[in-house]
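Readers should treat all values here as calculations from the given coordinates under stated rules, not as data from a laboratory. None of these values were measured; they are calculated from a predicted model. Cβ atoms are built from the backbone, for glycine too; each structure is taken alone.
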Structure P
């Protein structure tokens with residue numbers, strides 16, 4: 001399967017994107033390459049990506065994808081930039097824009113940035129610098145402008161903030177600079193060919209054609225885990241891990257947090273997980289948890305206060321152990337809570353769980369755990385949440401759904 005991340009550079013109606021085996025995806029963003037639909041042997045053609053209105057695709061996400069056997073081709077926009085940065089690790093870059101990045105002729109992401117339509121069509125609303133520079137080179141070749149005038153005009157056009165560099169703005173700058181002949185020449189070329197001077201489009205088509213020829217990154221050039229495995233990457237992979245069950249696709253982290261909060265026996269499961277980690281360390285032979293604890297503390301402290309192993313939700317054995325007590329009803333509840341949170345995000349643009357009150361979340365946890373305030377820190381630690389503050393932060397995602405259900409129960413009770 002060829003996955004093409006594209007938006008303003010090529011329309012979805014482009015014939016090359018309708019070829020069997022090609023899946024068109026929106027502009028790439030942080031987390032997209034964790035998608036389980038990207039499998040070993042697939043190819044990703046990275047053309048467009050978002051970065052202003054959402055978190056940009058990180059380099060280590062690309063390295064991890066290549067490491068698990070996904071071939072990566074970049075061109076035209078953020079794809080050209082990332083390919084130039086990751087060429088030493090085996091990412092293939094193609095096209096004139098990629099070549100300019102590699103040669104150091106251009107070096108900023110502002111070269112390829114465009115304003116995009118917010119309606120899901122991802123149309124480009126503005127001119128990128130790379131296309132303007134290319135058009136000016138063509139104008140020089142046609143003797144419409146000389147090199148000095150082209151340089152001055154490019155500087156003036158580049159000074160316009162990229163989301164405001166519309167065609168109308170381009171015409172206005174040209175007239176202000178006295179380049180009316182160039183503006184008339186460009187308008188005429190665009191009337192004849194709406195893609196005239198569109199260097200990004202030309203490079204994107206080369207990238208898609210390259211993928212269709214069957215290019216595959218060799219196994220010898222794939223990066224090793226050391227290139228991407230960091231604490232941050234594990235955090236990202238946990239955030240984007242998803243599982244399918246009972247006809248639902250749920251965030252694995254949401255399922256775990258639900259168990260940590262609501263399963264009355266989760267303390268036992270966390271201890272079992274600590275035992276599993278003690279017997280199966282990544283850096284040497286293991287020891288029973290009790291022996292390990294005795295060596296470190298003499299057995300004076302509970303294991304959950306001593307050991308805080310990093311949690312990797314990609315590890316199926318760990319997930320199975322932690323979810324041992326999960327029921328179908330639990331998963332249905334996770335889905336309801338996720339839907340409640342999503343509804344708030346839709347109704348309140350810019351909403352973050354940071355806005356959920358700490359004191360309210362803490363009171364909900366004390367109520368669910370039925371523990372006194374003095375035991376809150378110990379209870380949070382025993383459930384694998386680290387500390388009281390960690391428990392509050394993790395639990396904020398369930399607060400909207402929990403309050404909705406609590407209100408419904410209260411209303412039902414009053415009605416009866």
Structure Q
């Protein structure tokens with residue numbers, strides 16, 4: 001099914017807003033199944049944009065190499081004039097008259113860098129970024145004098161803990177915002193607004209770690225009514241049981257009361273029982289006086305509009321569940337600092353750009369002939385998450401800006 005972001009929001013509410021959700025579901029199912037019947041694969045969202053961009057390259061006759069790795073940049077007289085690549089096992093040097101654009105993702109799967117710049121507590125390869133994103137382009141730019149910035153940042157995303165060594169995390173988007181649920185740490189207590197945007201969620205965890213109060217465990221707690229009403233982790237439909245293997249490996253527990261659930265999750269029982277009582281009091285009032293859940297348009301967007309006065313809050317009653325949560329991400333977004341034209345900025349103290357270059361040694365001028373964008377560059381939005389599409393949006397915009405600037409050169 002080709003599902004857009006708006007489709008996902010309403011599909012998740014199929015049991016609460018059926019007149020809105022089911023027509024969308026049937027439309028997307030018809031498109032997906034109908035496409036398969038005629039040998040086509042329909043997609044939506046970022047995948048659809050990527051497909052359109054690739055089709056444009058093919059139509060324009062632009063060669064696209066796969067199975068290709070960047071080894072180093074070629075610099076002559078202080079200007080980047082090409083790159084050395086390994087393509088299908090052979091080394092190739094490609095030269096460029098107007099410039100080299102580094103747009104090869106972040107350092108999602110370089111755990112040495114992630115532990116160095118972000119947090120030593122990050123799980124190995126828990127990122128949902130492409131497996132090939134190991135920071136090669138960032139390192140190549142660094143090797144020729146580029147400056148790094150925002151290296152702590154990533155498109156953080158809380159997710160269901162992976163099942164087994166080869167399992168992948170499953171992202172939690174609307175699930176954190178829906179009424180009848182909350183998240184606790186190893187102390188059995190809440191520590192943030194569960195419904196806030198996913199990037200801020202990860203930043204909050206890193207801030208707590210830096211302050212000496214790290215969150216070493218996270219559990220998403222919800223009741224039977226929540227389980228009956230909503231999708232979970234994109235694959236568990238309303239009213240269906242959680243996967244048996246989740247219980248088998250210990251990332252899910254269930255119980256008939258709060259004390260028993262805390263014992264099953266190895267949480268402090270008294271603290272958890274007190275937290276549940278506190279949360280239920282706040283939820284009944286419709287105001288989260290502890291962390292402000294439901295106070296922003298972002299929070300409410302992924303809430304349940306049938307739940308009033310706050311679409312993000314409802315007291316938990318009856319049978320309870322808890323699912324283990326880990327910090328994942330959609331990719332890192334720190335890297336080479338670039339200027340308004342997308343040109344890589346030279347680190348202060350690095351060698352000057354040379355003949356035709358910009359600036360003297362140590363003044364932080366640009367590296368002539370070298371551009372960076374997307375997750376290879378330091379996030380254009382800084383430490384802020386502006387909303388859905390932030391990653392691909394800045395990639396598209398700076399792709400255009402960089403191309404216009406490079407094309408203007410002689």
Structure R
């Protein structure tokens with residue numbers, strides 16, 4: 001597999017020069033160097049193609065032809081039928097719009113049908129879907145757009161949708177898609193979601209107003225701030241990038257920026273914004289995510305009765321008791337030996353050798369129990385003989401997007417063609433590393 005300069009592979013000298021991570025600490029390790037010069041094994045490309053093809057199929061089959069919205073979750077054994085549940089997720093729809101770009105590039109689905117589906121989705125979200133100041137409710141009915149009772153108008157989920165909208169705008173050479181996408185993005189009133197504060201509110205309810213919780217410490221929030229800073233119509237200033245905290249974790253020799261949050265917080269913004277070979281005044285966030293992934297693996301392997309080289313990785317997911325946010329370090333949630341495939345799939349671009357190894361090992365060992373029409377089930381606990389029946393849109397999404405970024409950098413290269421994205425990073429103080 002050949003890698004051009006757009007992929008996260010560098011010369012040895014570039015690696016040594018760019019290993020500046022959280023808090024200005026330099027970390028140079030043989031493991032990190034090995035990751036940079038990793039060579040694929042026979043069968044890796046075929047596995048990744050299966051993962052992406054089947055993941056893209058979810059976003060095609062479990063979406064509405066009328067609205068373009070994508071279900072929050074669906075069973076993995078329906079044989080192509082749409083799940084009868086009707087709750088759509090704007091975050092899943094954002095991942096889905098990006099997945100359709102991948103499906104088109106790789107020829108997984110017919111081009112004309114993909115273009116029509118994207119047009120439909122953008123027109124629905126611009127002209128028919130309920131919104132407030134350009135923000136959308138987290139969950140809605142997939143066919144009517146009606147708000148699911150009690151859910152919030154969500155700043156992060158709207159941002160995930162917008163990343164998909166802007167990916168489609170940059171990818172498709174279609175004037176209608178470009179116009180609709182631009183209008184959706186430019187309608188968002190970012191200062192309103194600040195609610196007079198220095199950090200963004202997590203959301204708003206029509207019954208009670210803004211949520212008191214704010215996006216105030218490092219997590220998946222980077223996309224919110226960059227989308228807002230780059231807005232050509234309702235921006236916030238670049239100084240808002242400095243308003244959220246960057247706590248540092250020290251674990252088994254690893255030092256990196258992280259909140260006490262699951263691993264996906266190190267993946268989501270990286271699915272679209274290209275943080276490679278650049279840093280702001282605080283960190284190189286791409287290298288930070290490499291370190292966070294390695295620390296997470298070490299954390300999992302510190303439970304040898306549960307995890308090993310062929311079975312590790314935990315992020316927010318389903319489990320036998322429902323849905324939970326879990327992982328570590330430090331330990332979070334009701335950890336019990338369950339493995340969550342999207343934890344390592346979402347880090348494929350960061351630590352390819354280790355993540356591909358465990359991904360392939362899990363499919364090889366647990367086969368049809370853990371892998372269905374859309375790829376891996378959301379989670380499984382092999383020792384307890386528990387295998388989730390569902391896949392989740394956001395977990396399929398991060399898996400597909402980061403697999404493609406690992407292979408070709410397509411999502412990064414496409415999304416960063418949006419001038420608002422590059423302008424936002426410049427205003428936030430990003431500059432190239434040596």
Re Cα extents along the principal axes in Å: value 52, 49, 43 computed from one entry in P, Q, R; matching entry is structure R
If we compute distance in nm of label points 7 Å out along Cα→Cβ at positions 51 and 347 for structures P, Q, R, which one ends up with the highest value?
Q
If helix-only ellipticity at 222 nm (-39500 (n - 2.57) for each DSSP H run of 4 or more, over all residues; to 500) is computed and equals -15000, the structure in P, Q, R:
P
